[in-house]
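Once you scroll down, you'll see the structures, which are given as structure tokens.
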Structure I
Amino acid sequence: MKSVLITGCSSGIGLCIAKGLKDKGYRVFASARSPDDVKNLQNLGFESLLLDLASSESINDAVIKLFEMTDNVYALINNGAYGQAGALEDISRDTLEKQFQSNVFGWHELTNLVLPGMRNINSGRIIYISSVLGFVAMPSRGAYVASKFAIEGLVGTLRLELRDTNIKLSSIQPGPIESKFRENAYLAFKKNIDISKSHYQTQYKVMIKRLKSGQNVKFTLPPEAVLKCAIHALESSNPKNYYRVTFPTKLFSLLGKIFPSKWMDNILNQS
């Protein structure tokens, strides 16, 4: 039975992937950053770990416990993340650092902790749940965009550095997926952005309405669409480097190749 560690399994994509892989016979270690979520995952039958990606201590403790339960990890799925909304002018250094702690530094540290075991058996899969915002920028999403651009740089470089091994890396770029992402983004926005001092108050009113509406944007797919890609990345003898899941992700990928950057800026400013 192959063991898979998945981060960010409290809901949405992470939970869907955890359930789907468990049903397929994988031994799933489903992690979450809150004790209540860990308990819920245990009640669902998962071997669950407390893992806060913003904390190096939490990451190391989780990996120690992981290797007490299994001798090797076949795959790591880096998924746990959140989106910090807000114009970059309104994003403080501290807020940007928090975004990178969870979305980038934690993924990097966790990956480096499981890699030695994969190297020892010369086998493994590492999957990064990235975003359409890992290759295009959109206004009022700058902190999250920067974190996902960084992830794409990390996975691309690591894939080159591991080219002589049988460890395969893939980036899954979902686009709009049914989840609590916008709900959590609104909470982060309220916590870290002072609207009263912003030049973007008018834009924020539109953004807040969108984040609070709970309505799915056009072309939103269920998380099972990401699960399908994750299974292929885990089981194919020749997994793809990039899995572009939804229509917007595929469209922006194509437009970015054929349109001048100024045309793309005009398009993305309408998003």
Structure II
Amino acid sequence: MDLHSIRIAFIGGGNMASAILGGLLRQGLAPSQVQVVEPFEEARGRLAREFGVTAHEQAGDFLAPAQLVVWAVKPQTFRAAAQAVAAHTHNALHLSVAAGIRSDSIAHWTGSERIVRSMPNTPALVGRGMTALFARAAVSAADRQLVEQVLAPTGATLWVDAEQQLDAVTALSGSGPAYVFYFIEAMARAGAEMGLPPAKALQLAIGTFAGASELARASSEPPAVLRERVTSKGGTTYAALTSLQQDAVADRFVAAMHAACRRAAELGDEFGRD
């Protein structure tokens, strides 16, 4: 489908909606092709100023022409938002970026089977996101292509075959930026404690993560091999990794991600279909 003719509605106008919307406008989508439902006045004003789109306090007939509805609401508000929107969007393709809410619930609330559920992450704000996608059976190849086109400016996409895998995706890449920021904080703190100016320690930590991630992406070898190449027995890296292994940091980190995965499943139970 041609982006220059499509009509898109965003339900929710927060950071993720803004990342997707900004990317679409850079691709040539006109602000007049977009409608947003956003209950908060301050957010509506920001959307109008930054993107020139019309943002409404509540749903209405203006949603009827939408061919794609992007659900960018918090899990706990999804059901109420859908109850207000569903009457106007029967014929639309629905793309959800809400964590935890399962497609069965979305289908029940919206009355549509054309649903793609996604799990993006915050690097989408700078066009370097990683978004996993799951499509229900009623979603056509053309629908999938449209979703990929809409999300392309936010970064990379990856389709999964089973919806349950999105809980693991949430734990890994959805929450993943927070883990990276956590380790950047720790590295910068250590650098400052060892005598570096705090600003330079932070610059070194960020640059190291960015460079190592790019090396891992570009290399055909697994991370374990890349790690071993940096680690000379008896050297400085060996001393650091030995300390981490003695404290079972990897095991604790894996356990933490399992906790995130369990919470993702709980969100579906807590805020899902009645």
Structure III
Amino acid sequence: MHCNGRVLIVAGSDSGGGAGIQADIKTVTALGGFAATAITALTAQNTQGVFGVEAISPTFIQQQMQVVLEDIGADVIKTGMLHDVATIEAVAEVLETAGAGIPLVVDPVMIAQSGASLLADSAVATLAARMLPLAALITPNIPEAEALTGLSIGDPDAMERAGLQLHAMGAAAVLVKGGHMKGDVLTDVLVTRSGVERFTDSRIDTQENHGTGCTLASAIATGLAQGMTLSDAVARGRRYLRAALASAPGLGRGSGPVNHCVTVRPDDL
């Protein structure tokens, strides 16, 4: 099978392989795309937590992005962990120049599944001001949506209000993910210029959920890179993630990774 759809991923590395750049590459590859990367930070991480972070210089992050875009190009750019103001500003500069016109999927990574903070508090406002206006899609979970909007989110209607506010703040589309909501039903809310769409499924009861946000955002980015509509890319991304959750390999002693090697039926792709 030939790779279809080029995705440049700008994100941090997870040494445990379940989230970050590693999850992104696996997801894009599993869905038939081509993944290129610009690494923003190195983490010493496993299923039990983040034990260390080494930042990459903003100048070198920019160089990684630029050389890929100049030679290989990208159909979609996806961002993940952008841990401080300098990193966000550096990435935004390249998005506005070499990356201009390329659809951008922003996963506003703030907190790891283990609870470790992956974004400086001082950087939240910069993320909103610099990245939202550039984003074709932003994919916050409920805590991230609350941090970006200042709203308290307790039900799908509140998720919709947060999505509408983030849309008004500049994002072309917003997918507010409901995984942190309690209950047996999980709802994700997609807000676009044309309206609101809700995606609802029964919750998969598992603790093997490390890297779910990275995985879903990269799956959607791959769909967009392959020419799918946003709604179809979200739907396929959710099917892939659900299959990966349902067949998680049970690695590690904490929140384990999903099964990125999962195969889904061709009609699901």
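Just so you know, all these numbers are worked out from the coordinates, no wet-lab data involved. Quick caveat: nothing in here was measured; it's all calculated off a predicted structure. Cβ atoms are built from the backbone, for glycine too; each structure is taken alone.
See the values below:
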| read-out | value |
| --- | --- |
| Which entry (I, II, III) yields the derived value 18.9 for mean count of other Cβ atoms within 10 Å over residues 134-141 | I |
| Structure from which 0.90 was derived, FRET efficiency 1/(1 + (r/R0)^6) of positions 30 and 126 (r between Cβ atoms, R0 = 25 Å, to 0.05), options I, II, III | I |
| Highest-scoring label, criterion being FRET efficiency 1/(1 + (r/R0)^6) of positions 22 and 158 (r between Cβ atoms, R0 = 25 Å, to 0.05), among I, II, III | II |
| Structures I, II, III, by FRET efficiency 1/(1 + (r/R0)^6) of positions 38 and 238 (r between Cβ atoms, R0 = 41 Å, to 0.05): label with the highest value | III |
| Given 0.96 for Rg/Rh (Cα atoms, Kirkwood Rh), calculated: source structure among I, II, III | I |
